[in-house]
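No lab work stands behind these numbers, since they all come straight from the coordinates. None of the values given here were measured: they were computed from a predicted structure. Cβ atoms are built from the backbone, for glycine too; each structure is taken alone.
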Structure 1
Amino acid sequence: MQGLLLDGKVAVITGGASGMGQASVLRFLEEGAKVVIADNNRDIGEETLELARAQGASDVRFIQTDVSSEADIEAAIALAVRDFGGLDIMFANAGIAGVRGPLTETTVEGFERTFAVNVRGVFLALKHGGRVLRDQGRGGSMIATTSDSPLVKLASPPVYTTSKAAANQLVREFAVELAPLSIRVNGIAPGAILTPMYGGDLEGHWRPILQQCQPLPTTGEPIDVANMAVFLASPLARFVSGTIMVVDGGKVAEGGHMFMKQFAK
């Protein structure tokens with residue numbers, strides 16, 4: 001019988017209070033990990049904490065975290081080290097859709113806020129997670145949630161797409177730098193995943209739309225990303241590093257035409 005994939009491992013998951021982050025928190029706990037939920041929204045963060053505990057998890061903590069703040073990232077990692085004895089997995093999942101509209105009409109403030117979360121947030125998580133893993137001397141896994149939008153021209157906000165392209169490159173750079181220390185770094189590029197980021201009526205409005213955005217005739221769910229994160233964090237991915245794992249039902253392979261057709265309506 002196969003054991004738990006993350007038994008005894010310690011993970012920090014940013015943006016862990018909702019959507020793909022929440023699904024990852026619950027899956028990591030199911031696989032035996034000890035988890036720190038780092039999220040800027042205290043209300044839903046505490047709700048996720050209670051949900052995890054209601055499902056029988058005890059080795060789980062919540063800390064309010066602005067991922068663009070270096071001090072906040074350091075505090076989240078310090079909580080994991082203090083309460084659970086170290087760090088094995090850093091999952092930089094937090095992200096925002098950010099500023100929308102044409103680049104020629106984009107404000108500096110909107111541009112910088114998008115990059116603060118989607119790029120600086122990934123940089124800080126991988127920087128400080130990588131330093132702890134380095135100093136511990138036993139390797140580890142770091143993961144960042146990016147996007148498939150930079151991989152094919154889609155109907156996504158251009159600043160968002162550019163920020164996710166930068167996050168993809170950060171994954172590769174950290175992977176090369178930390179490889180000699182047996183620290184693996186990978187990205188997950190989700191496609192059309194049914195999360196609160198879309199806003200509005202998820203089930204009635206968005207589910208039927210997202211079901212037709214890619215060749216696979218189904219809707220991407222947060223659990224699909226969570227399962228990939230478990231794989232990348234586990235020994236099953238011992239020889240996987242520096243890659244961007246696309247979880248999009250074939251959207252990139254198809255060229256994104258189905259996605260663009262849905263959003264052109």
Structure 2
Amino acid sequence: MPLVEVNGAETFYEVAGTGSPVVLLHSGLADSRSWDPQFASWSRERLVVRYDLRGFGRSSLPPGPYSLVDDLRALLDHLAIERTALAGLSLGGRVALDFTLTHPDRVGALVLAGSGLGGFEWSKELASVMGREDDLLDAGDLDGATELMLETWVAGPRRALEDVDPGLRSTIAAMQREAYEVLLRAYSGREQPGPGAALDPPASDRLGEVRAPTLVLVGDEEVDDVVEIAEILAHGIQGAEQAVIPGAAHMLNLERPADFDRRALAFLDRVWR
């Protein structure tokens with residue numbers, strides 16, 4: 001397995017294909033395996049990189065302060081990639097956007113799917129869910145926390161978990177639980193990870209600076225907060241394009257991979273070759 005030390009963290013990554021590069025950044029529910037469909041299909045015509053953010057999958061979560069933006073820069077340097085497209089889902093979208101604002105000359109295109117946004121204030125409803133997640137983790141109830149995340153993000157606000165493909169549910173549940181295990185181990189030690197660096201001012205105040213061609217994707221079963229973020233991104237980033245993926249909640253690339261690929265690849269074919 002390809003592992004490299006990135007700013008003190010042992011980082012797992014994979015590379016496939018040739019051509020114009022694109023880096024896939026995963027959500028906070030999962031790890032790089034959540035990009036399996038895209039890693040296979042996109043690499044037929046381009047160079048595709050995927051990696052586990054620190055604390056996810058096979059990447060470590062060492063003690064001390066860190067920056068996910070600096071981690072991405074170091075990985076690109078290791079791979080000798082000077083300029084790339086970035087496709088980020090959820091947390092990965094937030095990292096991709098922050099990286100673009102920090103290193104604009106290194107980003108040729110952006111695909112932001114169900115994206116997070118630095119500086120966005122979560123609604124009371126979603127903040128309450130995150131508080132319940134913290135309480136469950138503090139109590140050591142990883143199964144309860146995982147179920148809560150599946151109900152919130154994989155099912156979405158208008159569906160029951162039973163309405164979602166069971167294979168998708170089990171795939172995300174396994175990755176989320178593994179991430180919790182890594183997190184709890186890391187924070188149980190005498191020296192703990194963090195703080196994680198954040199842009200100041202945050203990305204929400206700097207969208208007008210983004211010059212990379214940008215596609216904003218969101219599922220029609222997504223939570224309201226993320227739908228609002230998609231609107232903010234689409235209106236705040238000059239020339240941004242926006243599309244809705246039907247029949248998908250937060251994990252839209254896994255729930256509707258064909259539709260996701262069709263829209264994302266058509267965009268990349270047009271703006272990043």
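For which of the structures 1, 2 does the calculation of mean count of other Cβ atoms within 10 Å over residues 76-83 return 13.9? This figure was derived from 2. For the read-out distance in nm of label points 7 Å out along Cα→Cβ at positions 36 and 100, a value of 3.5 was computed from one structure; give its label from 1, 2. Corresponding structure: 1.
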